[in-house]
Each structure stands twice: as C-alpha cells, then as structure tokens.
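Derivation of every value follows stated rules applied to the coordinates shown; laboratory data play no part. It should be emphasised that the depicted structure is a prediction, and the values quoted were computed from it without experimental measurement. Cβ atoms are built from the backbone, for glycine too; each structure is taken alone.
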Structure I
Amino acid sequence: MRQIIDGKTYNTDTAESIGGYTTNNGNYGQYLYRTKKGAYFIETRGKPEGVWRYDHYLILVTKEEAIDFLQTNQDFDALEKYFPESIVEG
C-alpha cells in the first residue's frame with residue numbers, strides 16, 4: 001500500500017516490515033514498518049470485529065510509539081532486533 005502523508009510517500013512494498021499481528025480469524029491486522037529514512041508507520045487493514053466496513057490505511061508513529069506497539073503485542077524478537085535498548089532483564 002502506498003499513501004502520501006504531509007507531502008511524503010510511505011510504501012509498505014519498499015519499507016522494512018518490523019512486526020505486527022493478525023487476529024485469530026485473520027480479518028484484521030496491524031503491521032509496523034520503517035522507511036529507508038528511519039520513519040515509522042503502522043499499516044492497519046481489515047474489518048475489526050463489530051465494524052461493518054473494511055479499513056486499509058497508514059498512520060505515522062514515533063520511535064517511542066513503535067516500541068510501545070511491539071511491547072503491547074509482545075513481539076520480543078522485533079524488540080531485541082530493532083530496539084535492544086528498550087528492554088532489559090528483570
């Protein structure tokens with residue numbers, strides 16, 4: 001998917017896929033990407049439960065929001081690979 005936000009192009013085909021999730025029924029998912037210039041964005045696609053329409057869009061996120069997205073979704077492999085400074089042993 002390609003989208004222009006604030007005059008800049010964001011493309012899921014050319015950005016690096018970092019992590020994400022799909023619901024059990026496969027109807028909804030969110031995926032985190034990083035552009036070659038270091039910007040982060042989340043692709044949302046699908047039909048959330050209880051919603052009648054199909055959505056497909058991109059939203060820009062900060063580095064901190066990207067880390068929070070991965071922590072919320074318990075994506076430890078992506079956190080260790082892309083943001084190792086964000087996690088420490090308890």
Structure II
Amino acid sequence: MDTSLESSDLLERTDELGVLAGAFSTMLADIRRHTAELEEKVALRTADLKQTNTRMATEIQERLKAEAEVNRAKTIAEEATKASPISSPT
C-alpha cells in the first residue's frame with residue numbers, strides 16, 4: 001500500500017483533507033530542500049576542514065623541523081664556545 005502524499009488522491013480533494021494534504025506536501029518539499037542545502041553546506045565545510053587540517057599538519061612539521069635546526073645550531077654554538085681558547089676577562 002502506497003501512503004506517500006505525492007501519489008495520494010488527497011491532493012486532488014478540495015475539502016479540509018485536501019488542504020491539509022497540500023500543506024503537508026509543501027512542508028515535505030521544504031524539508032527536502034532544506035535537507036539538501038544543509039548536506040551541501042556540510043560537504044563544503046568538511047572539505048574546508050580537511051584542507052585546513054592538511055595545511056596545519058604541514059605547518060607543524062615545518063615548525064618541528066625548524067625547532068630541531070635551531071636546537072642543533074644552539075648545540076654547535078655552545079660546543080664552539082666551550083672549545084674556544086679565549087680566556088674570560090679577569
């Protein structure tokens with residue numbers, strides 16, 4: 001038994017049931033349209049978030065690499081200072 005409004009004879013009626021069926025049909029169409037719009041917005045936002053996450057992961061890796069290079073340079077500078085034959089002023 002098909003109970004959908006689209007295939008129902010209720011929409012053809014001119015009494016209160018027809019008016020009610022028409023109102024429900026309109027609301028159903030609005031809900032379907034809004035649902036489609038929301039799904040599209042969610043898909044776009046999800047794509048934006050994925051792109052942002054990828055960009056942030058790349059930035060984190062770059063910062064970690066830069067931090068390691070700074071630490072390496074600091075260690076080299078400290079070792080060079082310790083090995084320096086220059087005496088401290090008295």
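Structure data summary
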item: Parent structure of the calculated result 4.0, given that distance in nm of label points 7 Å out along Cα→Cβ at positions 13 and 45 is the read-out and I, II the choices; result: II
item: Distance in nm of label points 7 Å out along Cα→Cβ at positions 37 and 69 from the coordinates reads 1.8; which among I, II; result: I
item: When mean count of other Cβ atoms within 10 Å over residues 29-36 is computed for each of I, II, the largest belongs to; result: I
item: Ranking I, II by distance in nm of label points 7 Å out along Cα→Cβ at positions 21 and 53, the structure that comes out highest; result: II
item: For helix-only ellipticity at 222 nm (-39500 (n - 2.57) for each DSSP H run of 4 or more, over all residues; to 500) computed as -28500, the structure of I, II it came from; result: II
item: Structure with the greatest value (metric mean projected area of the Cα convex hull in nm², set I, II); result: II
